[in-house]
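A.B. asks: Please find the structures below.
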Structure 1
Amino acid sequence: MRLAAILCGLCCLVVLASAGRVRVATYNVKNYLVTDRMVDGEWRFDYPKPAAEVEALRAVIREVRPDVLALQEVGPGYLAELQRDLAAEGLDFPFAFQLQADDPTRCVAVLARVPVVEVREHRDLTLRYFDEDVPVKRGLLEVELLTDHVSWHLFTFHLKSRLTEDARDPDSVQRRAGEAEAIAAHLRERWPDGQGRFVLMGDANDAYRSPALEHLSGDPRAPLAEVWPAADSRGERWTYYSGWSDRYERIDYVLVAPRLTPWVAEGQGTIFDGPEALRASDHRLVYIDLFFPEAAPQLENAPEITDD
């Protein structure tokens, strides 16, 4: 979807990131949609995300103030609601994009406050799963952005959950690995020379030491992207809490292409652990700060800016 003509007129409305810094975040917002759910101890059918959770969700986003926000588990129509309510509370995201793929309900999406050049909706990625070709369930949403005259790309994903659809694949480990491999193959095809400027972020539903993450990060001898470390204010690295199993896990990730890694500030990302975090979602928001040309020279080994 080519948006340049439309966006030229909108860019003047964007609140630009200060001094070349762009804060990029990923957040699984836990069923911001209509579904069956437990509410106040009672099982409800076809019920929206409770207002208290939505208010806490917006409080988290307002506190972090990302310039680009990748979202997972946003239902059709609810991205516009979130965009509108955040704007009413003083945090305006002029650009909003949502991808409905093979799963039309739990969608990936992006909100942005920096100029957008182009959006690409990758619904056609497939994998061989046992004896058939199946789609990457939630697709891959790509947003090309422009910061200080530098174009770069954000990709967001949400790999298959652990609920299995085939008894031959307990916990859907093979399905997630296949989805990750399809995403990685697409990125390598886009930038065979390894010179892409991109951030890949989302919910992998899998551990750091998993086949899925191995595909997304690539061979250490020829890395596709680096799994960026992140921690909260206590140094803890979990991003997801399962109330059912009473288990804390790291399953949400930010991966940075080699060409952008010198521009990531502070050495590691941040996992937001404010008081609203666990009321808003079973996942925690993860973010990094990127420094572009005006600020990049202060970072050691910052890459030279050239046109793609």
Structure 2
Amino acid sequence: MSRLLTSQLTLHKLDVLCAVGDQLSITQAATRLNLSQPVVTAHIRALEEKLGVRILARQGRNIVLTQEGQRAYEWAKAITTQTRELEREFSGSGKIGGRVALAASLTVGSYVMPKVLADLHAENPDLELSLKVVPPRECVEAIEAGECDAAVTLLDPSQNMDNLNVERLWDEPLLLVAGEDFSRCSDQIILDDLEEMPFVAAEQGTWRRDLEEASLRPHEIVRRNVQMEIGHAEGMKEAVINNIGVAFLFAASVRREMAWGLIRTISVPGLALSAPVYMIAKRGKLFSGPQMEVLRFLKKRFGNVLPD
């Protein structure tokens, strides 16, 4: 590739190619980049002209990457990822590796990581830390894009993780809970009671809802009385406290409410649910000294046991 050609392939154009390759949709790529569809299309055409190959092809009503487009996409992903990693390591104090960017899934990031990072910062006050709290799928995307150095997260089993190092840290209990004065059930019920029990559940079609259903499937339980669907644990807790129904919530998210006497657990003999929490990082990534210190701290802190 000539020097003139590489000088004309800006990082912005490569970002556009990456977005289109990720989404395989001009419309979705434009939304993600906050650009108009004609602008995205123009960038792709400009790249095709500069590279001398077709990047996209039509397949029915969909677009796909050509063989050359796939190669260009992989190259662009590598360039943009490495560029952002370098920018992040040189940001802040100006010292290489002075900044560490982490991601965490919603439950872990909201209820576990703040205390952990506070302890980490107390031991390393000069360390610059950031935490991105997003659904599991976006945690993986942040690692693959080089936006974050590592993530502590639940994982969406449908997602491709071939390019990641994945290390299991602990199993987070998924508890059946009710409001303290919820009258529809005692502190212990049987499995069959779950089918007609009023439930507050995660939204249909979300990874969180899929996890609930998959956990119940081996017991041949189909919930027939979902009273309300809510997209976040905080909302689900409020609905439970107000006696709309019972809910499956991760232990980390309800410890405070249980201590305050607002929520109680319901025992179901034969039903013990949990979900593994992992540390993930990009395979082959070279970590700076401070980044390695953070990873060692997290592994020592968690180490296959439930965090305090």
Structure 3
Amino acid sequence: MNDSRDPAAQVEEYLDLLASGKAQAASKLVSPGVDNDALLTDEVLGAAEERLLVRSVETVERDAEGARVIAQLSLAGEEFEREFTVDHGDNEMLVLETWELNDPLVVEATVALTGPVSAGNVPAAVDFAGTEVLLAETMTGADSTTVWVYPGVYPVAAGDLGTYLEGTSQSLTTRLDGSLATVELSAFLNEAFEAEILSQATSYADGCVSIGGNSVVTSNMDAACPSITRNTRLSELRVLKYPSSFSGIDAKYFTTDSYEFEVRSSSASARLDTAHSSLSGSISWRDGKPSIVDASFSGW
């Protein structure tokens, strides 16, 4: 009668649950044995692009203490052999053997998000098969964490990075050979970032052609303004041409293409003078928003 109570049946039941996306039932059958089980859910495993395929399950050794079971598995086109240890449980009705699987099939994975900047108080998070995974409360530009998942191929994408950053997405494929699975995502500056910096740069230029200045420069005499506007005897001053791009820009520094300034002195015979000047400065981030700091015009 005990011959019909094959330890392989315990293993096969467990693997079939994983193959069908029933993560929580699998966790009840065999404890995952990990501290962080946030991704060991039906929602995450059900959202996997691929899950385990069970080819065969066979008991290769058994005795009064336990059994060895070999499973032939497939994932993402790769074939794997996995050995499970099954413990001998208490006999039922004194003589009927029972078996307990205490060998979970969970995979450790590293999720990383790198970016061009520490963006202030913006959290670093990723979407892991529909579930948010927080990497860091504040994005540093090099954030990562370790998670535990059941075998599968999972979609992973950068989370909400605010208005001025976007992120990549990838698939994480777990392996069954004991190797650590890793997915590395990147955050990058988008067009809205350049538009914001250019808008702030324009405020500098506009302030430099105003006698009373504005919110970013005190007056046309401000040290940040180009030499051509820093004159107390001007009857006219204006920005003749605004740039639409940068000669250089990254997350921390920028230099615009040239602005063209036009001025006329207050003397009766004064002609119009023009000069070209670009704005250069640093970029500071706070709460996910970039702001120009320590900027000034230079060049003719």
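A.B. asks: Suppose helix-only ellipticity at 222 nm (-39500 (n - 2.57) for each DSSP H run of 4 or more, over all residues; to 500) works out to -6000; of 1, 2, 3, which structure was it derived from?
C.D. replies: 1
A.B. asks: Quick one: Cα extents along the principal axes in Å, for residues 38-221 alone came out at 51, 47, 27 when computed from one of 1, 2, 3, so which one is it?
C.D. replies: Going label by label, the one that fits is 1.
A.B. asks: Given 69, 14, 11 as the derived value for semi-axes √(5λ) of the Cα gyration tensor in Å, which of the supplied structures 1, 2, 3 does it correspond to?
C.D. replies: Attributed to the structure labelled 3.
A.B. asks: Work out distance in nm of label points 7 Å out along Cα→Cβ at positions 70 and 270 for each of structures 1, 2, 3, then name the structure with the largest result.
C.D. replies: Looking at the calculated values, the largest one is 3.
The numbers here are math on the coordinates, done by the rules we state, and not lab data. Computed from a predicted model, the values in this text were never measured in an experiment. Cβ atoms are built from the backbone, for glycine too; each structure is taken alone.
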